[in-house]
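Derivation of every value follows stated rules applied to the coordinates shown; laboratory data play no part. What you are looking at is a predicted structure, and each value in this text was computed from that prediction instead of being measured.
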Structure P
Amino acid sequence: MFNCETLFDCDAKAAQVKAIDDQMAAPDFWNDQEAAQAKVAEKKSLVSVLSPLEEAKSASEELDLTIEMAAEDDELAAEVPDQVNKLEADIEALKLKALLNGKHDASGAIITINARDGGTDANDWAEMLLRMYLQWASKNDYSSELMDRDDNEEAGINSATIAIRGPMAYGYLRGETGIHRLVRISPFNSEGKRQTSFAAVDVSPEINDDSEIEVNWSTDIREDTYRASGAGGQHVNKTDSAIRLTHLATNTVVQCQNERSQHKNRASARKMMLAALARAEEEKREAEEAAKYNQQAKTGFGSQIRNYFLHPDQRVKDARTKFQMGNFHAVLDGDIQGFLDSVLRWRAGQPIEEDGE
């Protein structure tokens with residue numbers, strides 16, 4: 001078995017878990033709920049690597065024992081192939097996790113979805129993508145939080161922002177940044193014509209205020225308040241509770257209107273701003289690394305990354321990795337792990353099985 005301890009820097013991770021356990025034992029640990037939750041999430045990410053590694057080591061030792069005893073026991077000998085196959089699968093999964101070694105990969109992910117070209121179909125498509133990511137989070141026992149949502153008057157959404165938190169959430173989801181294209185017979189066209197719709201997805205790492213991203217909120221940021229949009233009637237917001245923040249140096253803009261409280265919207269918008277600035281720094285580093293080797297950086301917010309076809313046939317295909325699945329509805333129900341894994345391998349220059357079926 002390959003040297004997993006070295007590959008994952010297990011001693012350091014185990015020391016981090018112990019340090020967090022010591023902090024959690026302190027009587028004032030939960031006084032700052034946000035900081036405490038961040039520490040709990042950090043521990044979960046570390047354990048998500050260490051636990052499978054311990055299981056693989058135990059399975060390897062058990063396999064050695066089975067092989068030794070199989071020479072005298074035909075029934076045990078028959079179990080060896082299955083044990084070998086399972087151990088190989090576990091090791092491949094661990095190798096994939098080893099690719100989640102980016103600076104912010106263990107962080108939560110903040111996903112912003114914007115409808116692009118395609119009219120009402122694009123608004124509907126953006127909402128379908130929102131549901132897809134929420135379903136993926138639910139199926140993997142990750143938590144999710146709606147931070148902002150702007151509904152379209154006819155159907156779907158103009159935009160939405162969610163936070164997904166769980167082990168290596170950003171590491172898995174960071175490759176979803178880009179343009180997602182849908183081809184289908186439009187349900188909004190009375191003539192039943194085929195429609196192509198586009199939605200933009202932007203994924204940033206959720207980071208804490210004490211991160212390396214330094215922002216002077218009074219001088220670096222312009223804050224605008226406005227009245228949140230609503231469906232009307234008694235639920236319409238009558239105060240300027242929505243917040244829009246603009247980072248003056250980079251013209252990065254984020255907004256939040258999901259909460260009735262201006263204070264809560266401001267706190268969420270600041271999280272979104274820190275995340276956007278962290279992602280911009282990450283992309284800059286990747287571009288500089290790629291330039292050293294005269295390569296094109298494997299990121300880009302404006303690039304089309306995936307095509308979803310519902311007509312004339314059903315399939316979803318990643319434009320970068322060529323990985324594809326034939327079950328369109330399964331993908332939209334959150335079955336996207338194959339795409340996430342293929343992007344990890346693609347970024348690392350590893351071979352990819354193109355057909356996920």
Structure Q
Amino acid sequence: MSGSVDLTRVRQDLEREEEERLSPHAAKSATTRGRETYEEPSPVRTEFQRDRDRIIHCKAFRRLKHKTQVFIAPTGDHFVTRLTHTLEVAQIARTITRALRLNEDLAEAIALAHDIGHPPFGHAGEQALADAVPEGFRHAEQSLRVVETLEQLNLTWETRDGIVNSSKVREDMFAEAWGTPKTFEGQIVKISDAIAYINHDIGDAIRAGLITENELPGELTEMLGSHHAQRINTLVLDVITESWPVSGRDGNELPSSDFKVGMSERIAKATNALREFMFERVYLWEGRREEAEQAKRIVKALYSYYVEHADEIQSTFVIAEDAIWRKAADYVAGMTDEFALAAARRLGSVAGASEPNSPLQSDRDIVV
């Protein structure tokens with residue numbers, strides 16, 4: 001009996017439901033711009049669902065649980081990691097896209113992979129590689145490289161576009177200097193990323209004793225909320241309200257180019273001000289400078305070592321035909337915090353570290 005069932009009906013029903021339920025301005029699975037290498041469709045999943053599942057099952061995604069968000073190799077159980085941050089971004093993006101009748105599966109896929117190429121030690125590690133690598137380094141571009149080349153996930157164009165255009169500049173989280181996703185779902189993930197990290201980084205900074213809740217600018221907490229849940233709720237509701245025309249609920253026939261997703265001017269200004277407070281008091285605070293410089297020294301030393309000893313890179317997470325600098329950058333960027341610290345100790349790369357007993361053997365040593 002079961003052998004006679006045409007399972008392709010499942011995917012076709014899902015695609016039909018998308019067409020009937022979602023906004024005219026949503027990205028639809030059935031009309032995706034496709035994958036770089038053609039594959040037969042899944043009988044029971046849409047194309048964006050397949051993207052999401054591939055990301056969750058890849059090795060680089062697993063390593064996010066041992067990569068720092070802000071604090072370097074923290075010992076407390078409740079500090080945010082790249083993995084918990086990624087899950088928060090996905091949750092916020094799903095809430096917003098659902099309310100606006102956009103494609104929740106696409107938003108989730110982009111969110112889950114947007115930081116998958118981030119190196120160890122947060123932005124300190126990223127800056128170290130940016131300074132050392134000949135062609136520079138940005139985690140959004142590395143995230144795209146991970147899913148395209150290193151993990152070879154063969155994701156859809158829409159997911160890859162959202163990943164590579166997810167970064168934000170310090171001055172304004174809505175600035176387009178580092179690209180804007182072409183889909184509304186990708187734009188929502190970019191905003192959701194900021195909503196998530198501003199709020200959970202405040203919690204981590206308070207937990208670490210760098211700031212207190214009372215030190216947050218009063219005019220901003222009065223506008224956005226005095227604690228974590230209030231601030232996220234304020235920002236999410238503002239994005240939904242400001243982006244409401246994208247939902248298509250009002251029946252207008254204007255083209256998608258006439259709409260945008262974003263925040264109201266008042267809330268966007270307050271959010272950028274809170275981001276700047278975090279840059280000054282937490283991210284770039286003078287008291288954390290030595291910690292950040294130590295992290296940079298470790299990453300630069302590891303990169304330099306593997307450029308000189310490329311034969312010791314015995315990992316499936318590099319491409320054998322690539323230039324040596326590229327292999328070294330991919331290998332170091334793939335490391336978790338603890339793995340990078342252990343590698344530095346073994347290789348004697350950091351001032352005061354013991355001499356290495358043996359080179360790293362393979363990517364099986366990576367903490368996952």
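As an exercise: Rg and Dmax of the Cα atoms in Å, for residues 86-269 alone, calculated from one structure in P, Q, equals 18.8, 60. Which structure is it?
Values: P: 18.8, 60; Q: 17.1, 52.
Source structure: P.
Suppose you compute relative contact order in percent (Cα under 8 Å, 6 or more apart) for every structure in P, Q: which one lands on 19?
For relative contact order in percent (Cα under 8 Å, 6 or more apart), the value 19 is produced by structure Q.
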Identity of the structure behind 28, 54, 17, 1 (criterion: P(r) over Cα pairs in 20 Å bins from 0, in percent, calculated), options P, Q: Q
